[in-house]
Structure I
Amino acid sequence: MERSVLPSGKVGYVALVGRPNTGKSTFLNTVLNYHLAPVSRKPQTTRQRLLGVYTEDGAQILFLDTPGIHEGGSELDGAMASAIRRSLQEADVVLCLVDPTRPPGAEDQLAARTAAAAAKPVIIGLNKSDLATAAQQAEAERFWRELIPAGAVLRFCALQLRTLKPVLQALRERLPEGPFLCPPDTLTDAFERVLGTELIREALLENLEEEVPYATAVVIDAWEEEPDRRRIRATLHVERAPQKGILIGAGGQMIKRLRLAARKKLEELCGMRVELTLWVKVTPDWRRNPSALREFGYL
């Protein structure tokens, strides 16, 4: 569809920000009714900015899902911080997601100050309304209102679409008028290959404990499309030899488990059979190596 004939209405970018594990990716997936962004209970699941496009009659909201805001000293942490800054620069509105079930802390303060510094309209979204007590929600609201006094506060559960309707309406009211930026049937600008990388990472986070998932980068080396299947080869880069041993597991049991879990996710993405091959390689200290980060797509 030509840009000139795209519908018009309320349209613009919304940056989803917050400390790690507040439900930003869950919010996006629920709004889109599509598993676009990787989700797990572990923090720092999101490493790169991901665009999700929500279109309804008279409005198009382009969500920018960002990594969790946190302190960190590695080159990877710096790359994630840069992705957050770029998203805030592009955004018309900022939606800060908050988890009231956890006491406000330094990361919440950093997230609030980062959002406020963007000088954009801010909505403070208190997620997990189904789990947080009234006292917890009140404490979170007091904390955030002190740092962003002009921010509207809305309560919702990111897993329940009906509770997100007021949020979508509030965002719509704050967006400018103009022509849509994407055809109405667009969900994202990410290629299947990029989404596939994130789904493999999601499988790692679901099946591995401690530091290993965070020390692993997924790189898809080949994505071959055939009429009835996809043939995918990916390398799992770890920083140390012991981590490689954990990924492979005794008798290769862990790498088999990871391959099966990731293949299921990829088949749901592609809508067809997937033949997946996983390799494990030691790339020492890749999180602190700018060359490796560029090669892996983080810079």
Structure II
Amino acid sequence: MASNVQAQPIRADSAVAVAPVGDSSARWRRRLAYAILIAYALLMFIPFAWSLITSFKTLPDSVRLTLLPQPFTLQGWQFALTGPKPPVAQMFVNSAIIAGVVTVTNLVLGSLAGYAFARLRFPGRELLFLVVLGTLMIPDQLRLVPVYLIMNGLGLTRGVGQYLAVILVLAIGGTSIFFMRQYFLSIPRDLEEAARIDGAGFFTTFLRVMLPLAGPALAAVAILQFQGTWNGFFWPVIFLQDPDHFTVQQGLYFFRQAGGFSSNWPPLMATVVMATIPVLVLYVFFQRYFVEGIAASGVKG
């Protein structure tokens, strides 16, 4: 006997919305991650904020744990700009010259070497790349004596040659080669094959096809190299013996030790803030390219 009960269609407005499983826990994990990152960012910002506040204090007030300057004064900034010998402006120029040239050489040589390791086939390629990676594990202190003897033999430890000695030591780094190689590996080979069909050689393909696509990686290398060279202290203090050649970081050290800054904290903090501004501005304007380059460089190994 046929059943008189007929299936009733379920109306859309009577359906009960079911929340995705795990959605609430994912939101809480995301909020926790944001809270940890914000707390870490604030913790890292405290030294810079403290330096900025101290630069506007008087000398007696600079040794007290006060949140705001009492009274507010610009004497520290005035002394930092006019008191040191050589002037802070000259130290900034020295640092800018060295950091700028080193950044350009790492971009040029690092991109060429990275492309060769990523695309060209030659005997001993993998072994040579391992040697490049091995240089990252050798501390500068370990190669100090041979590097200094080489530069001294070339006559680069006197006069203007001191600049060239620092630049030659930092002209190319394993980090730059590694980043560029990893990024070139993430670019499809179809683009190179299309260029090769059109008659382009390796260098033309690199210059007109691959290099324009490597903008994020180039930005990451530029930021890392500029920051590292600008904040570098070891090689400048080895080669730059003339005070007129001092970089910002080197000048800070000698000013604090023998230049009258040993207990005068406001001018010292003012100089520290000025030395931080170029790197801070660089990150603010190029952070998007930096993140893209770091992320893309880790796609392939």
Structure III
Amino acid sequence: MSREKLKLTDLLNTVQQNDDQERIEYVAIIGAGVMGQGIAQTVAASGIDVLIVEKSSARLEDAKERLSESMDREINRWAMTKSEKKSVLSRIKWTIEIKEVEECDLIIEAVDENFALKKEIIEQIDKLAKPNTIILSNTSTLSLTKIAEAASRRDKIVGMHFLNPVPKVPLVELVKAFDTSDETMVRVKEFAKKIGKTAVEVYEYPGFVTTRAIVPLLNEAMYILMEGVATAEGIDTAMKLGYNFPLGPLEMADVMGLDEVLAWMETLWTTLGEPRYRACPILRKLVREKKLGRKSGEGFYKYNADGKII
């Protein structure tokens, strides 16, 4: 074989090796809460195998049941077929062994909005994952640069903020931390496109775009309710019909999870110190009473087993 052909063969082999390294075929999700379940369903529906990691068998079994029930509701609404559900679930593996993430091409951290917890998990999976594996954080308000400080692959850590309900919302915010490489951003954009999401790049700043914009609206609606200006139903009806919102702000907060909404407000209030982010007392009261919205069966509204307002 001529020297020119040998060079061409070596080049083709190098390109093939790079393609193999960058191909995302197995995705891990740390955390099987509402967001983790939605992300898993979305990724699996795109044809990618998924590994869900939880900290206990009890939480894992509960998540399995909740995801199945959620998809059954979609089937009842003719938004999904039984065969589609079967196909999605067949691509999801469930485990309590975080060590299994070492086989994955991309890892998504989707635990509660708690800085110390997220940082601890990022550090742990950074040590376990393959060198070329990208790590995504689903943070909605926290500093990704600070979360990634102790990791060795800071160039491969990105924020990808999904919105709930994940399978239905076509948007993700891509947050580039201080050390995130351009190459990583390109790969993550391609991944977002593959799972059917439009990616909007945002600068790292508390709340980014969607959380920062929606929190004052939710908070003001809660103050309106607390002050007795209108009922929860009246406030939501006014906003839906007056501004063409698919959900009113109070029902929206229930869908998001009132504990999550409170966590966002507390982070923004602490970080930015602006009154519009100071949580309404009625929200704190509901969270203290474990009335967390649709996921707990009661928040600003009461819900039946199918997640419908009673």
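All of the numbers you see were taken from the coordinates with simple rules; none came from a lab. Here the structure is a predicted model, which means the values were calculated and not measured. Cβ atoms are built from the backbone, for glycine too; each structure is taken alone.
Rank structures I, II, III by mean count of other Cβ atoms within 10 Å over residues 120-127 and report only the one at the top, that is, the highest.
If we compare mean count of other Cβ atoms within 10 Å over residues 120-127 over I, II, III, the biggest value is for I.
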(request) Figure out for me which of the structures I, II, III the number 3.2 belongs to, where distance in nm of label points 7 Å out along Cα→Cβ at positions 24 and 72 was derived from the coordinates. (result) III
(request) Consider the structures I, II, III: one of them gives -21500 for helix-only ellipticity at 222 nm (-39500 (n - 2.57) for each DSSP H run of 4 or more, over all residues; to 500) as calculated from the coordinates. Say which. (result) II
(message) On relative contact order in percent (Cα under 8 Å, 6 or more apart), which of the structures labelled I, II, III is highest?
(response) II
(request) Check the numbers for percent of Cα pairs over 18 Å apart, for residues 104-215 alone across I, II, III and tell me which is largest. (result) I
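Here semi-axes √(5λ) of the Cα gyration tensor in Å, for residues 32-95 alone has been calculated and equals 29, 20, 7, so which of I, II, III was it run on?
This value belongs to structure II.
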(request) Figure out for me which of the structures I, II, III the number 27.9, 111 belongs to, where Rg and Dmax of the Cα atoms in Å was derived from the coordinates. (result) II
